[in-house]
Structure I
Amino acid sequence: MFFEFFGFLSLVFEIFTLFLALFLKNNRIFFLSLALLLFHLPYFYTSIFQAHLFVSLFLPLIFTLFSVKKVKNLLKENLSFFAMLFLTLVLSIILPNNTSFNSANLNFNFLSFLKPLNELGFVFFVCFGFILLLKCFKNREFYLLLAYLGANFQFLFESLWTFSYIEFASLMLFFELIYKKFKDLFFDELTKLPNEKYLSHYTKAKKQYFLALLHFSELKDTKEVYKKLILKQISKLLRRFKARIFIVENDFILVFNDKNETLNHLAFLESTLKNTDFKLENEIFKPEFQLVFMQNKESLRQDLKSLRDKLLG
């Protein structure tokens with residue numbers, strides 16, 4: 001009963017994830033969720049073991065293809081994904097009732113700690129998992145590997161074979177969508193630093209704090225492509241400091257608890273920036289900067305305006 005509930009829960013999360021991915025326009029997770037839903041269908045018209053056999057053999061292939069294949073921005077432009085899903089659907093109707101398919105297996109007898117449903121399927125699971133691992137290391141998207149393991153978990157343990165398809169991949173994909181939405185709302189895409197919304201949320205709980213503003217005057221007249229390179233290099237340097245750092249309109253905002261902490265950190269930051277060379281297309285440069293600070297007095301927006309007024313004064 002407990003595992004049957006997990007099977008139903010995974011189906012619910014697949015539907016939720018499918019519609020959330022559609023709403024957030026994340027086509028990769030949309031197709032992965034659609035594939036997971038599709039692999040539930042054989043359980044409605046064939047035995048559990050035959051359905052398990054089909055899913056354990058084809059799911060690693062489809063999941064890996066959908067994870068590594070380039071996804072286009074518009075859903076209707078991804079015809080190859082729909083074609084693969086349609087072909088999988090056709091095969092799910094034909095193959096589970098085929099005698100030759102049901103008897104196809106490899107028997108290596110070397111897996112003492114695991115009992116895979118089908119050892120040929122286990123070979124596919126390991127091989128495609130290695131491809132996905134390389135993809136995850138390259139793009140730093142480890143949620144795909146975790147989802148892949150969660151999608152195939154049931155087929156590795158004999159005690160779970162008697163239950164309909166149970167997967168944890170949709171749960172991981174669902175939380176990945178929530179996490180990405182959170183990052184889009186509260187973090188700057190270029191520098192990966194918290195943005196003004198996060199700054200407002202962070203300072204709201206504080207009664208007293210000090211704000212410092214680090215401004216680079218050259219950014220105003222710099223071409224957009226160079227501006228991005230400069231901001232990325234500066235943000236990488238600033239992450240070394242033990243301070244809460246945010247980015248607001250290409251200015252870096254630092255938040256401190258008291259005046260002594262502010263003065264010590266800013267003195268060290270100023271010294272570091274003066275003695276640091278930045279590289280931009282094989283040229284070494286030292287950007288001019290201004291550093292001002294103040295204790296919070298009014299609203300955050302008004303305090304930031306006051307800091308920018310200090311730059312002009």
Structure II
Amino acid sequence: MRLDKYLANMGVGSRSEVKKAIAYGRVMVNGEVVKKINHNVDETKDKILAYGKHVSYSEYIYLMLNKPAGVITATTDSKDKTVLDFIRHKRKKDLFPVGRLDKDTEGLLVLTNDGQLAHRILSPKKHVDKVYYAEIDGLVTLAMVDQFTEGLTLEDGYKTMPAHLEILSASDESKVRITIKEGKYHQVKRMFESVACRVTYLKRLQMGGLVLDDKLKLGSYRELTKEEVLLLEEKKYESRDIMFTNIKAVIFDMDGTLIDSMWLWKSIDIDYLKRFGHDLPEDLQSDIEGNSFTETAQYFKKKV
């Protein structure tokens with residue numbers, strides 16, 4: 001990649017700005033000053049400094065935004081504020097939102113420049129789970145839970161895929177958590193309208209394996225970790241890097257869960273006592289049942 005393109009892509013400045021920086025000797029490649037803007041660099045190996053600061057290469061950007069209400073999910077708009085207006089990232093111009101949230105809906109929104117990832121997530125064939133918290137004007141009943149599970153027919157005749165509805169509180173103003181696998185226009189609102197209820201507040205909490213960071217305030221954003229990107233792609237169990245990140249040891253409590261060891265205990269006692277020339281007492285189990293480790297040890301010392 002040309003050096004000027006590399007620096008511009010990494011947000012050091014505009015093309016014209018980075019060309020001047022290179023010409024003025026403000027850029028170093030592998031410890032040497034380079035003044036040719038068309039100098040080719042290997043973005044995977046070369047160490048590049050601009051104005052004395054290391055410029056690492058990252059082809060794709062992944063941001064998590066806690067979208068506030070009153071903002072439209074778009075890159076530009078002549079009238080309303082967009083989700084991109086909250087972003088101060090140096091490569092902001094490359095970003096676009098993955099999917100959309102309604103103007104009055106809050107919560108998790110991913111912004112990226114990775115078109116392939118966006119396509120994989122949004123593809124109707126993938127059926128990526130989307131989890132929402134909603135406040136409802138109307139009493140949500142167990143019968144509605146069954147209706148959502150079976151799929152609902154909307155006002156235009158469309159039959160939704162099965163959805164999971166969890167009632168958090170039921171009253172004239174109910175609170176629920178709902179998981180859907182589609183992203184039809186105003187889908188959650190239309191689903192509740194089909195059962196004579198109205199959504200008064202909606203917030204997306206999760207998309208795929210990615211969960212909204214509860215430390216993010218409305219309008220705030222942060223970059224996704226490597227682990228979160230893989231979760232978003234639903235590759236949770238395909239990477240050993242994910243499985244063992246920051247884990248030094250693993251303890252498995254297998255007995256009674258993964259295996260049944262009850263048959264083994266009598267055999268252990270028999271084998272142990274035979275090593276010392278003793279037979280297993282017939283009343284062993286009844287005598288030690290309920291005893292502590294210390295009491296059991298004292299029993300063996302006296303009895304055997």
At a computed -19000 (helix-only ellipticity at 222 nm (-39500 (n - 2.57) for each DSSP H run of 4 or more, over all residues; to 500)), which of I, II: I
At a computed 26.6, 84 (Rg and Dmax of the Cα atoms in Å), which of I, II: I
Which entry (I, II) yields the derived value 0.05 for FRET efficiency 1/(1 + (r/R0)^6) of positions 202 and 250 (r between Cβ atoms, R0 = 25 Å, to 0.05): II
Which entry (I, II) yields the derived value 1.11 for Cα Rg over 2.2 N^0.38 Å, for residues 82-217 alone: II
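Values in this text are rule-based calculations from the coordinates and carry no lab data. Here the structure is a predicted model, which is why all the values come from computation and not from measurement. Cβ atoms are built from the backbone, for glycine too; each structure is taken alone.
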